[in-house]
Structure 1
């Protein structure tokens, strides 16, 4: 069994599709974000699914970027770096929600409520120190990274241009989420999830061919000859 460029690209495509599907689905099953729910099975399940979503997103977004690394340019590279950095935050914070908050909910309820307040729209009492900047940092990485990457994909014309535009518009739409209640605003994630599914499908359909792949199926003399034409 040989590892090929197209095979790796399609693996990344599947990861992007899975990530997008999880991102959409989680919005419909996420429990209320309060002290009473952090010790429930539903809370743990959604937190671990969020970790998985972010891990799959990192794999998928890397494949999407590498498929068009040259034509996507500096703009797309910057978007890729920022948007990828965003996905490390849900891995860290959702891990904390799944593995740490249930253990300390009874002994440190004030910390748990403040931790939840970082992202549930209720805010904190200012006691979390440097963690207080995480919501702002997260929003910056998500919006700027998603918009730049989406525009880069649209301009590159390698994968689906309209999937790239949906990613850009979906990321920008997150700015409107703060204008509505949190349990409604979370559905602003759906366009980005759908964009990931669309981009994953586009990458699966158009994985590209690497010279290493060609060398496995064509004689060396033929490859050399075609390279010189």
Structure 2
């Protein structure tokens, strides 16, 4: 979905039942680093794995002057869960994205990988690595605690308050979070991307910023 299409879809996508309108605001340490990396590129191309949040579109548009494509992956995952076709997700992700290889400067994953199993997560990661340009950056959040029996079913919508604060609002969905990924699994899944920043927050969320090495040169970090 291109930037010009966002507002025609905003009411429809944001009408999903939001159960966290009064959710607390939490700090983020990696978002500012992600933005700083993208500011080195004129008119960067940003892919947001969704869902559509008008507040975020405005924030990134004004802060970066970027072109934004929103790809609501949670919606895809939820549909497969409701239809009982989760096993088909790896093949689905292989053809899900229309972006050309090396055409994207930044990718916002939020916590979508927390909902994917060990076969599906690498399939999605491979496509994100493919579309990311050399020197491009990817930001993802990973839970660090094992889900408890009877864990809350549903997804999270992240609203950017500013570069240092986010609000996480839960909304209805057909899946609960899976077992958390270990650091080595995350790094292996996103090869050849390299972790440049990693923060473990008091909210039990690990924020990971990864960069795709530039062609012909080692990654110099942020």
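Only the coordinates and a few stated rules stand behind these numbers; no lab work does. Just so it is clear, the structure is predicted and the values come from calculations on it, not from any experiment. Cβ atoms are built from the backbone, for glycine too; each structure is taken alone.
For which of the structures 1, 2 does the calculation of relative contact order in percent (Cα under 8 Å, 6 or more apart) return 25? The correct label is 2. The value 10.6 for mean count of other Cβ atoms within 10 Å over residues 124-131 was derived from one model only; which of 1, 2 is it? Comparing all candidates, it corresponds to 1. helix-only ellipticity at 222 nm (-39500 (n - 2.57) for each DSSP H run of 4 or more, over all residues; to 500) computed as -8500: which structure among 1, 2? Computing helix-only ellipticity at 222 nm (-39500 (n - 2.57) for each DSSP H run of 4 or more, over all residues; to 500) on every structure in 1, 2 gives -8500 only for 2. I have 48, 36, 35 for Cα extents along the principal axes in Å, calculated from one of the structures 1, 2. Which structure is it? That value comes from structure 2.
If you line up 1, 2 by Rg/Rh (Cα atoms, Kirkwood Rh), for residues 116-163 alone, the top spot, with the largest value, goes to 1. Structures compared: 1, 2; top value of Rg/Rh (Cα atoms, Kirkwood Rh), for residues 76-155 alone, i.e. the largest, recorded for 1.
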